[in-house]
1. When distance in nm of label points 7 Å out along Cα→Cβ at positions 15 and 39 is compared over structures 1, 2, which one is greatest?
2. Work out distance in nm of label points 7 Å out along Cα→Cβ at positions 7 and 127 for each of structures 1, 2, then name the structure with the largest result.
3. To which of 1, 2 does the computed value -23000 (helix-only ellipticity at 222 nm (-39500 (n - 2.57) for each DSSP H run of 4 or more, over all residues; to 500)) belong?
4. Say we calculate distance in nm of label points 7 Å out along Cα→Cβ at positions 47 and 119 for every structure; which of 1, 2 gives the highest result?
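Nothing in this text is a laboratory measurement; each read-out follows from the coordinates by a stated rule. Predicted model, so just to flag it, every value in this text is computed and none were measured. Cβ atoms are built from the backbone, for glycine too; each structure is taken alone.
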Structure 1
Amino acid sequence: MNSSMIQTMPKLFGYNSWANRSVLAAFKRIGTPPEKSLRWFAHILAAEDLWLARLTNETRNVVVWPSLSLTQCESYLDEQVEDWDSYLANLTPDLLASTITYRNTKGETWNNTVQDILTHVPTHSAYHRGQIAADLRANGHEPPYTDYIEAVRRGYV
């Protein structure tokens, strides 16, 4: 099973990157996205960065609900895509099955497998992209279509 997950994870993160870039493109079309939407997007990027830091055992001072401009979000996203690609390129069955210990933002200590964390990251982001879509629509904007199957259908993944 782990060898199939090794193949699945880059695809899942490729989808995640495409979906995040779709949100960014929608924000740029709008010009000034709704405040809540931009805040959720900044949270997506910060949370992805925090999880990568935990996986790589790096110390980063990540604010999980940062206030970022659209330009800052774009820079953050560009850097993250490269970092995630590098991490996933070195994924092995043993690493995927390994357990890491970390502290969450509440200061609680937890243990999770790398596979569970790698599954969590894109699903957490998809959850918040759904909130962004609802907020954009409520503010009179057409949200981007960021479903996984759309990325596959269009050959983005």
Structure 2
Amino acid sequence: MELLAYLKKLFTYDDWANREVIRNLQELPHSPLKAVRLMAHVVAVEYLWLARLKREPGPVVWPEWTITEIVWQQEPQLRLINDYLASLPPAGLEERMEYTNSKGERWTNTVDDILMHVVMHSAYHRGQIAMVLRDAGIVPPYTDFIQAVRGQNIRE
């Protein structure tokens, strides 16, 4: 499978996993605030990185969104990332991007490394959300990549 196609698959997984966590948080009578804050961060940072890739201003890194706002923000993300991927020229994944991180530090990375980071960053924080939920006596959703593949929630 070519890299671009695999990145699309990973972002389809990421979207599915984010929606599973958001759905879980919506269904709880009282979602732990830390879990909601982490999920808001996941969604916001995905927008932030897409904005950086498009050389546009991005949102704050730690927004104070409600679950309803998170749902609204999550809704178009997969379409937006797929639109971005479709707009890349043939060598676009290898392009080096300069950006300034949230600490004000200047960095340069390739587009493909940035995109991989986005998926891994989200998985990392979904793991933190799972721990917060477990600590609160709540069974978190199972959002591992292999679960998405097994359930045919993403294309192979």
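1. Numbers: 1: 2.9; 2: 1.8.
Structure 1 comes out on top.
2. Details: 1: 3.0; 2: 2.3.
Across 1, 2, distance in nm of label points 7 Å out along Cα→Cβ at positions 7 and 127 peaks for 1.
3. Details: 1: -23000; 2: -20500.
For helix-only ellipticity at 222 nm (-39500 (n - 2.57) for each DSSP H run of 4 or more, over all residues; to 500), the value -23000 is produced by structure 1.
4. On the way: 1: 1.7; 2: 2.3.
When distance in nm of label points 7 Å out along Cα→Cβ at positions 47 and 119 is computed for each of 1, 2, structure 2 gives the biggest number.
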